[in-house]
Structure I
Amino acid sequence: MTTRATLDNSARKTATDRVLILGAGGHARVVLDILQQAGLCEPVGFLDNNADIHGRRVDGLPVIGGIDALADIAKREHADGVIVAIGDNGARRGLARQVDQIGLKLISAIHPAATLAHNATIGRNVVIAAGAIVCANCQIGDSVILNTGCIVDYQTMVGEGSHICPGVRVAGRAKVEAGAFLGIGSTVVPGVTIGYESVIGAGAVVIEDVSPMATVVGIPATPIKLANASEEEVAMLAPAGA
């Protein structure tokens, strides 16, 4: 079972995990706030590769060093867990895999004001912000961001490393494949598949399947470009069986 910052009040008083936050930008500030409000772990500090901010404090927490030094810093700080707080989908997913290789524990951060169905499945390194709603039988993969006030309705699958932006509404039985980005305020109708690494523009209304790596905008959403990718990249990003 994944370690999560949840709204379980009974566990608030027994925080045990010392957690390092990878990244020190805007999204990392949000993640820190979620961890602090949930109260189930002790954030130790940020790691960021921008040497100019090493030694500074971000919202009261120190930037300890670079991400490349994660293993050594975790040992020195007696850190039990790590969360990757970087908005870029590919970077977040890649760093999460590095954390696995090092052998550290990836935790998730769930805001106390988020609503999760009891039978929803939540992966590791997931961030669920305030006001987000995850409905019955949803499956949320590793390294997903469910941002402020988004709705993921029943039996929807959200693939690894995707980002559902603030105010997005994903209707039931949809499938959001790995690495997809659903822009702020967009809407996905029931049963639609959003292809891997695709981008849904802000405010778009998706009424039919979106091809992998496509960018769609407007009402109804229509494609504007298809990203160039090598066969090797496509094979790596494609979900099993694609």
Structure II
Amino acid sequence: MLSRRGCLLTGLAWPGAVRAQALPEVPLALGQFANMAFVGPLLELLAQGAGLRWRLLPLPFGRVVAMAERGQALGFGLGRTPAREEILDFSKALFVSRVWPVSRRDLGLNLRGPEDLRGLKVCMGRTVSYGAALDAAKGRHFQVEYSDGDPAARLRMLMAGRCDVLLTTHRSADAWLLERRLRQAGGYSAALMVGPQALVTDPVHIAAAKGSEWAAYLPRIDAALAKAREQIRELVDSAL
């Protein structure tokens, strides 16, 4: 059974909700493996505050970026890079995303910054940006094993010894919260270890192609962010 929230987020009209039917429907591309337990309530707050309905387009992250750059949709969860800033306009920061190193506990790695990856083999998503420092270092200071599958596929690569470290993004500043989620997802119990601190901390945004029809919604999204800042902070700090 569809929930009212689900209808709102997917841009479907709830029966009898005349006002909702009149709201503009805005396409929003987002990663197909997004944690909707967190992202769903966040997007609902933004939709309510901005007076719109989302039409969600779950896609591989490379296509999320491409659709935003082509003006076909807004893109959710994008970080700023010099190349993107030439093409895209950005909302204010939604929250901070952190790039965490995950390794097998038996390796005993102590990874605290990008420089600690030197000489290691690292599992990464092919189309994901991990911040300027890591993007510049991959293939030069450390070897990369790419995976275009879901995060669980990279976990399996790590446990099979195809890489020494995998990089994963998560909003939490609590390494234990991420480690618990990974154990539950992969079933590897205490074999996994998340590094003591994030390697990179980077704000993420909603983005639109400069001059596109969707860029006009960014000020409304910014206003919604300002109104719901406390609720968003509670979501970010939650265990969702």
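Each reported figure results from applying straightforward, stated rules to the coordinates on display, with no laboratory input. All figures in this text were calculated on a predicted structure; none of them were measured in a lab. Cβ atoms are built from the backbone, for glycine too; each structure is taken alone.
Out of I, II, choose the structure whose coordinates give relative contact order in percent (Cα under 8 Å, 6 or more apart) equal to 11 when calculated.
Working through the options, I get structure I.
Please state which of the structures I, II yields -10000 when helix-only ellipticity at 222 nm (-39500 (n - 2.57) for each DSSP H run of 4 or more, over all residues; to 500) is computed from it.
Numbers: I: -5000; II: -10000.
Comparing all candidates, it corresponds to II.
Taking 0.95 as the value of FRET efficiency 1/(1 + (r/R0)^6) of positions 53 and 165 (r between Cβ atoms, R0 = 41 Å, to 0.05) derived from one of the structures shown (I, II), identify that structure.
I
1.2 is what came out when distance in nm of label points 7 Å out along Cα→Cβ at positions 29 and 109 was calculated for one structure; which of I, II is it? All intermediate terms of the calculation are to be shown ahead of the outcome.
Values: I: 1.2; II: 3.0.
Here the read-out was taken from I.
If we compute distance in nm of label points 7 Å out along Cα→Cβ at positions 45 and 181 for structures I, II, which one ends up with the highest value?
I
From which structure (I, II) was FRET efficiency 1/(1 + (r/R0)^6) of positions 85 and 157 (r between Cβ atoms, R0 = 35 Å, to 0.05) calculated, if the value obtained is 0.90?
For FRET efficiency 1/(1 + (r/R0)^6) of positions 85 and 157 (r between Cβ atoms, R0 = 35 Å, to 0.05), the value 0.90 is produced by structure I.
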